[in-house]
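Some structures to go through are shown next.
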Structure 1
Amino acid sequence: MKKLIFPALMSCYMALLMTCLITWINTGFDSGFWGRWFTAFYIAWPIAGFLVLIGGQRIRAISEKLAQKL
């Protein structure tokens, strides 16, 4: 279960912040912002979750090796 909780939270966090910021930059903050943002988030979160699931451990190992060299 632990292997699913971290990717779910990490992907949600990243997708939420990135889609909100990019939607705001691209379209501005007006009355339709929340609808556009939710559509982007709804699409991005599953993709981000899948990417964290398949690449998270590999990226963590690379970051640990880099940290040891510093």
Structure 2
Amino acid sequence: MSVGLEEASRQLEQAIHDARVTFDCIALGDLERAHTNAITARASVDAAENAIRVELERRKEEETAGGAAT
């Protein structure tokens, strides 16, 4: 697994954690903390999406370069 995909996996694990904390905070009525954790969950998902997109682009470039070489 590439470093980018490892980072995407880590970010998604963080997003899962933050989403669970958000859920618990809502149940406890702590909306301020729920809001903060919802924002950090979204930021983690955004970071994971970016890492995956970069890896996809890298692989497409490799395919194109490999196809042009033959």
### Query
Where does the value 98 come from, among 1, 2, when volume of the Cα convex hull per residue in Å³ is the thing being computed?
1
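For the read-out distance in nm of label points 7 Å out along Cα→Cβ at positions 3 and 51, a value of 1.2 was computed from one structure; give its label from 1, 2.
Values: 1: 2.2; 2: 1.2.
This value belongs to structure 2.
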### Message
Taking distance in nm of label points 7 Å out along Cα→Cβ at positions 27 and 43 as the criterion, which structure among 1, 2 has the greatest value?
### Response
2
### Task
Compare distance in nm of label points 7 Å out along Cα→Cβ at positions 35 and 59 across structures 1, 2 and report the one with the greatest value.
2
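Bear in mind these aren't lab numbers, they're just calculated from the coordinates by the rules spelled out. As the structure is a prediction and not an experimental result, all values here were calculated from the model. Cβ atoms are built from the backbone, for glycine too; each structure is taken alone.
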